[in-house]
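Structures follow.
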Structure P
Amino acid sequence: MKIGVLTGGGDCPGLNPVIRAITRKALQEGDQILGIRHGWKGLLEKDTIALDQRSVSGILHRGGTILGTSRTNPYKTEGGSEKVKKNYKELSLDALIAIGGEDTLGVATKLHKEGLKVVGVPKTIDNDLGATDFTFGFDTAVNIVMECIDRLHTTAESHDRVIVVEVMGRHAGWIACYAGIAGGGDYILIPEIPIDVEKVCDSIKSRHAIGKNFSIVVVAEGANFKEEDLITQEKKLDEFGHVRLGGIGDKLGKLIEKETGYETRVTVLGHIQRGGSPTAFDRVLGTRFGVKAYELVKSAKFGKMACLRGNELIAVPLEEATKKIKTLDLKLYDIAKIFFG
């Protein structure tokens, strides 16, 4: 068989282990792997590279994706989906493995319904994809944020400051909550629950009242105040209808300083959460996902996505995977709240 592989959407630690696993397993079985560069854009432009033993050697520990990525949506380009299907045939592909999040897999779902033989692999550091317990990249992001919070504790304590840490999480507070608990955040704010500034400030004041002269507030970029629009860097939409978030930390920091009188600083971690080498957990999970995706192709289970349930990898319909956002389990947030104030 000749199998195409693409990575779409935001880059993510663990993508290269997936690509490596698919390629190594396919080569062992005598199949060909064709890497499609820059996601769906590469299939629109027939921008490809043959993957072999040498091209995937030494990439297990590397972050990002050797294939490149983009937020291209072929359904937003005139005749785009037809061009993708035409190029799929001209490249003599027998199947396609799409590695991505909600948007990339949403396109894969539509193309499968239109006749392409597609298999999905879930990818997002936000861990908000339905059907799978965890996505690779999430563990790495949480560990990076935790380390940053550890470092911010010492500078906050030295200067008797409040430090607001803005982390990723458009729709769900998985990173904020996990990293906030692990890093000892003094207050955690998530998209699932509107921000109550008065409660945050009361908690910080109560800490000062018992002799704690610094506080760390962790806030997800998608968190917001009651009955307000999301805080964005710009109003421009990408091809999947998303705005670029950012700015909630700065707005929150000013409100905290105004209400409490305590000097407040803001740290926006941004893309540092996406970069660098994946953790052992994400390397293993990415490898398992890659092998499972190849097995789905070989058993002709198209229109399916590999996913993690407990410690077992199973296949679910792509449509189920992209049907709804997986928000934070609020039982975990209840545990986090024990340590507020």
Structure Q
Amino acid sequence: MSRSTSFGAAAWRRLRKNKGAVFGLVVIVLATLVAIFAYFIAPDPSPYANRIIVETGSKKPGYKQQFLLVKKEMSITTGFAEHLLNGKEDRYQYIPITNYEETADSIFVNKYIDEGVSERMSFSRSVLADDPVVTQKFFLGTDKFGRDILSRIIVGTRVSLSVGLIAVIISLSIGLVLGSLAGYFGGKTDDIIMWFINIIWSIPTLLLVFAITLAMGKGFWQVFIAIGLTMWVNVARLVRGQVLAVKEQEYVEAARALGYSPGRIIMRHIWPNIMGPVMVIAASNFASAIVIEAGLSFLGIGVQPPQPSWGLMIKENFNFIITQNPMLALAPGFAIMLLVLAFNLLGNGLRDALDVR
């Protein structure tokens, strides 16, 4: 058994003994599965879970409603891959009803408009679904547009995990390269890179994200890049310190004596031996990216409607916290809290398991 294999096995054993880290890992795995199969899990599988039914807006958790399914003029067939990535368009129009009566060729309904208000309507069976009346339960209620909160939280998991993943990849890529160059070469290279790091470090993170986001425009991918470009400084400083400590080790000296290039020494010999602390800070950055994205979306310069984002959902519904339906804003808030807690617990567990000092 190689040293790296035995070290990895020992670290995994230590990690499994940490109940908090295991809990965090389980939550992250479940969230990842939810994000991948969001449109198959969500009660509303329409793109962005954006089925708007204004008559049923701002309902409390557990609300039930009957709907009459009326065929749309154009029906779009959605394949498995398209359904997985973007959801599928509704084949029917959902009309809320209070009751209905069936005849041989028609259905008479009372269309729900508001509490105690309805409108009598009739539909030919030819324009209805084979099973024309369904009852839906909204476990977390509906927002002011009548959209299912649970479905939007499920689909919004994709945004939070994606922004964390992209931000961590960008921050690791920049931080590893600059930190390694500064630590390995030292001298003027170190002075220039540390001068640049200190400038970026002096700018408040949120202010820097604002500047980058406004320069690149609002949108899904722009916020990912903006957050990633602000989180590399921590990684670079950590990597520089680790490289300074490691580059004087005997195995690095042996690699230099064999005539290996600096690039090979850094990537093949130094990086594998400093990945422990880097993994810990990556987990921390993942959690920070989720919080920053939620804050940007809450302020209106992150993910744009109708795409669901937990921060955007809080923004749209925070005024309900002091009124009759606080769950509209609390539910996405709890989702943010749980996912951030999971990454922080996993980061703490990795720190202990990898014996990072």
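The numbers here are math on the coordinates, done by the rules we state, and not lab data. Keep in mind it's a predicted model, so treat the numbers as computed, not measured. Cβ atoms are built from the backbone, for glycine too; each structure is taken alone.
Structure notes:
- Among P, Q, which structure scores highest (criterion: Cα Rg over 2.2 N^0.38 Å): Q
- Structure responsible for -19000, with helix-only ellipticity at 222 nm (-39500 (n - 2.57) for each DSSP H run of 4 or more, over all residues; to 500) calculated and labels P, Q on offer: Q
- For the structures shown (P, Q), FRET efficiency 1/(1 + (r/R0)^6) of positions 80 and 208 (r between Cβ atoms, R0 = 35 Å, to 0.05) is largest in Q.
- Comparison across structures P, Q (criterion: mean count of other Cβ atoms within 10 Å over residues 144-151) gives the highest value for Q.
- When mean count of other Cβ atoms within 10 Å over residues 152-159 is calculated for each of P, Q, the greatest value falls to Q.
- Computed 22.4 for mean count of other Cβ atoms within 10 Å over residues 32-39 - originating structure among P, Q: P
- When distance in nm of label points 7 Å out along Cα→Cβ at positions 280 and 328 is worked out for each of P, Q, structure Q gives the greatest result.
- FRET efficiency 1/(1 + (r/R0)^6) of positions 184 and 312 (r between Cβ atoms, R0 = 41 Å, to 0.05) - structure with the largest value, from P, Q: P
- Of the structures P, Q, the one that 5.4 was derived from, the read-out being distance in nm of label points 7 Å out along Cα→Cβ at positions 24 and 128: Q
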